[in-house]
Structure P
Amino acid sequence: MADLRFFDRVGPFSLDELSRVSGAQPSDGADPQRRYSDVATLETAGPSDVVFLLERKLKDVLAASKAGLCILKPDMAALAPAGMVCLFHDDPKRAYALVAQAFYPQQPPPPLIAPSACIDPSARLGADVRIDPGAVIGPNVVIGDRVHVGANAVIGRSVTIGDDSDIGPLAVLQFCVIGKKVIIHPGVAIGQDGFGYAISMKGDHLKLPQLGLVLISDHVEIGANTTIDRGASGDTIIGPHTKIDNLVQIAHNVRIGMGCGITSQVGISGSTTIGNISLLYGQVGVADHARIGSGVVINARSGVQGHVPDGATYMGYPAVPMKEYIGLQKFLIRSARKAAAGKAGSDTTKD
């Protein structure tokens, strides 16, 4: 249950309403007018709460749960204890997300332009915007309708922000175009210089002008303290619906496709391209000019160089196909055990 000091809950909702919101089908004989008041975890839920189940390994936790309603796959129906109503969906987590959004809708903050905000006279602000205290809006900035700019955020010259976007406190945006319904969390830096130099063996490295932009498409979310450099000549591009976690570094001229997931502490070097709906897990490092296809999974702490084909799952350093990596690890373990056994035998002979 969410702490209502920090979150605003609506409802309750009937089973019929939750079924329509989530697209899930209720179990036979369930009362469509029975009402539910909140979402919760399996362990903490009560009779008026909604939970979800993804994996059979949690069947014992479900059996002990006091939840009134569980969202789960149809083939897991038998796992629900007697008296618990079910909603069946092939993707329970997605259905639960829709239910949770119904209980906790994201409402835009009330319109406000704080007196302490510094807004250039040439900036254009849309309808119902909120500019919090200490925010700086530079010359020729264009901000769409219902945009929220958090406290002490800095929006640099000529930046454009699309409708219904949310810019977190202390974010810094420059040399960029931001789409609609984009969420930028606190401390994000977008559009700063990329790391580009003409290297000299004398040590007097010459800075290369970074003359591109950052283009952020609609429905992108960028986690706290992530940094995205502007392009050196072309643009750095983040495709629609891509979700980027906290503490990610994206270098100049990187191009990321639609619906990708980039998790915490990933570093993507310059001029890398990533296709659509690819996932990079924690602490992955990607070398410059790498080519990662669509539908790719790169497992945590891998180092990517060169080309990863569509649909592949890679891991390791350097990253290789997962089956190949696992086979190599098994070979190394067998070899180490054989060597250790041989050494032990040799020592016994010597004795």
Structure Q
Amino acid sequence: MKDLRELTEIMTKPSARLIADMEKIQGDILILGAGGKVGPSLSILAKRALQAAGSKAEVKAVSLVFDQQMEELMQEYGVQKIQADLSDPQALEKLPDAKNIIYMIGRKFGTWADQALTWQINSMIPVDVCRRYADASIVVFSTGNVYGTKPILHGGFCEEDQPEPIGEYAQSCLARERVFEFFSGKNQTQVLLFRLNYAIDLRYGVLYDIAKAVYEERPVNLAQGVFNCIWQGDVCEYALRSLLRTACPPAKLNVTGPETISIRWAAEEFGKRFGKQPLFEGTEGSESLFSQTTKLNREMGYPNVSLGEMIDWTAEWIKAGGTVIQAPTHFETTDGKY
């Protein structure tokens, strides 16, 4: 892959299993908060999958700000862009009705500098959305951060584990989940809580952060010890297919790759590809933030893109000087202060 257009084409090519599920979707898909790292790819994939399924349903992507390059690609693929401030209840009321909602509004980085804004975005906007779209099926992007940390030898969190969030970002994300749970019970709204750990494409993500450090001969921090990650194209597919799996009370779904990956091992793999000896700082702790995906893989199958492919593609992208999204994951953070 050599540029953003080719990356987008590959990342948004619908699989046979996605097309089969899109044949069952009735009505338009409205994506709220579509201007971030994942939203444009999700919007394009949704449109391509609906077209492949023979559906005339529209995909409408809503955000206050869009990346210019991705905005142009979205328009080329037929996604309808709607510019709106989703923190404004009046703007929300003016949005079109939709039976299928993917909710992607959230704030993580900068939380520690402005905790009140993080709580406003993560826990107050959902109230207005739940009232506006009480009759829709809603897939709510959440995070594995709501769980806290777990001993490395215990296999990661599953959906039945009780959340114990660390830090205000994770606490505000749990608050977002609780708002959707409350309104699901009040209005019988069909909801799925989509608990994502580390989506990556080649321009950002935990693999990019580790690989870039190895390539630039900077130390890789080992504090977390292990992590999960998943190709962004697979995240988008699972999110769309989750529209058929919403429930009341809300369903919960861990979304990440099936592997529990050692940070040290990942750095050494990139070292092999770059011909460099990785440098490390710190030591592996006894606990980490990571999830297990038995439910996801049983209900929707394994990801289409393997860990080995993600590592190979990331290494090639960095060596070729590919574009980057300036959004470090801070994967090494253990105190919840993002």
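We did not get these values from a lab; they are worked out from the coordinates using the rules stated. Please read all numbers here as calculations on a predicted model, not as lab measurements. Cβ atoms are built from the backbone, for glycine too; each structure is taken alone.
When distance in nm of label points 7 Å out along Cα→Cβ at positions 44 and 324 is calculated for each of structures P, Q, structure P comes out greatest. Source structure of the calculated read-out (mean count of other Cβ atoms within 10 Å over residues 116-123, 17.8) within P, Q: Q.
The greatest value of FRET efficiency 1/(1 + (r/R0)^6) of positions 84 and 140 (r between Cβ atoms, R0 = 30 Å, to 0.05) among structures P, Q is that of Q.
Of structures P, Q, the largest value of distance in nm of label points 7 Å out along Cα→Cβ at positions 212 and 316 belongs to P. Once distance in nm of label points 7 Å out along Cα→Cβ at positions 36 and 68 is evaluated on every structure in P, Q, the highest one turns out to be Q.
With semi-axes √(5λ) of the Cα gyration tensor in Å coming out at 31, 23, 19, pick the structure among P, Q it was computed from. It was calculated from structure Q. Computing relative contact order in percent (Cα under 8 Å, 6 or more apart) across structures P, Q gives 19 for structure Q. A value of -11000 for helix-only ellipticity at 222 nm (-39500 (n - 2.57) for each DSSP H run of 4 or more, over all residues; to 500), calculated from one of P, Q, originates in structure Q.
Kindly point out which one of P, Q the value 4.1 was derived from, the read-out being distance in nm of label points 7 Å out along Cα→Cβ at positions 124 and 220. Label of the originating structure: Q. Among candidates P, Q, the computation of distance in nm of label points 7 Å out along Cα→Cβ at positions 228 and 300 that gave 2.5 used structure P.
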